[in-house]
Structure 1
Amino acid sequence: MKRLNIMPTTLYKFKLNNNLLESTQTMCSNLPWKTRACRQNQHYYGKSYPAFGNSLHKDKEWKKITDWCQKNIDKVVKDLNYKNMEEIKICLMWANKSETMQWHHPHKHPNSILSGILYIQGTSGETWFSRENEYAMCEQYDVIIPEKARIIHKVKPEPGTLIIFPSNLYHSVTENEGPEDRITISFNSFFRGKIGVDLTELNIDF
């Protein structure tokens, strides 16, 4: 028997230079983490900053790292060869901090096209990207394929690595079992300018 693995999901990987990584690590360490409650008020979920409705990419101090992330979004957009749209721009950016044994539940990013995770500090707490296995029949029938209901790809944190992925892809974070805090920067992006043609045309500005 031979298995043919078809229709894979693509993730895009980039590497941040050391100087910008070090300055970003400093900015992240200076964030007022002590004033932030854990996500959903659950201690094991870790923290995010700032509160949603605000965004790091609007702060001049974060311009260099925002521009670098945007440059890589532009590369992904070019590679995907999107049509009938002007551009995709970062619309939200925030930092995440997981202390020892904190984790993050499976989730997607709504109201976003492409999302990114930039690993800043720590090498524990893998990111799990997952989607339903087409052979899993749990929703249609009372049949379960143990441990094969989802297709999972694990990314080990490497400070300075950026992963860009489709925002509707489920992802989660396992427990941080390391001695240092796990810190990442996440961002969402959305269409800006004209999208669509003729009767479907829409202009978006933010």
Structure 2
Amino acid sequence: MSVTPVNAWATHTPLLAACAMTAKVGVVECGGGHYSTPLLKAVATVRGVPFVTIEEHPEWGAALKAAYAGWHEEIWIATARRRKWVDVTKTLDTILDFTPDMIFADCGAFRIAPLYARSWCLEWAKEHGVRLAVVHDSEPQNQRKYYFDKSFPTFKYRVDWTGDCYRLPGIPEDANIPWASCCSDTDDLEWLAEALGTKVITQ
């Protein structure tokens, strides 16, 4: 039997699931995908809270709408005419009639939105008092690329999920396993650190 590594696009799932299971108001996803979108939709449904996805790539957004038609209807495309990108945080201010207690930022993957848009989502979360702000691809070598080196220190608490449990036999030691991180100003995240077997970083 062969053992293959987890898809790098799915390394955020343990942290995402743990955070979403605590949602009491609503969940917002900036940048949809076939791992995060169905997971968050299912958990939000169980929790009885609204779930909204915003996607900046028109074709990918249309594909997500088609894939989850009749199940996840709240998929918005933040792209103006001629494929000009619209700041997802401005879209949030336009469409949301609630302040979520969790936001997941995984936008910019298609390079229509800049990669540092994920940090803009963190700033929006901080300004609006969102309890949990989650991002993907937060490993150290990506800190400057996504501007996480500027946005992370503005939060009181952070938990990094390194995904070390994915280093199955046969995976090279230097293989990059994308991290995911959760930031908060209002939650000490001790419960999350315990669930993931890691520690809380305090600023």
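Source structure of the calculated read-out (helix-only ellipticity at 222 nm (-39500 (n - 2.57) for each DSSP H run of 4 or more, over all residues; to 500), -5000) within 1, 2: 1.
Quick check on the output: 2.5 is distance in nm of label points 7 Å out along Cα→Cβ at positions 32 and 64, derived from one of 1, 2. Which one produced it? So the calculation was done on 1.
Out of 1, 2, which one gives 0.80 for FRET efficiency 1/(1 + (r/R0)^6) of positions 128 and 192 (r between Cβ atoms, R0 = 25 Å, to 0.05) as computed from the coordinates? The read-out was computed on structure 2.
With relative contact order in percent (Cα under 8 Å, 6 or more apart) computed over the structures 1, 2, the top value is the one for 1, the highest of the group.
A value of 53, 42, 27 for Cα extents along the principal axes in Å, for residues 40-151 alone, calculated from one of 1, 2, originates in structure 1. Upon calculation of volume of the Cα convex hull per residue in Å³ from the atomic coordinates, which of the structures 1, 2 produces 178? Only structure 1 yields this read-out.
Rule-based calculations on the coordinates, nothing more; no lab input. Here the structure is a predicted model, which is why all the values come from computation and not from measurement. Cβ atoms are built from the backbone, for glycine too; each structure is taken alone.
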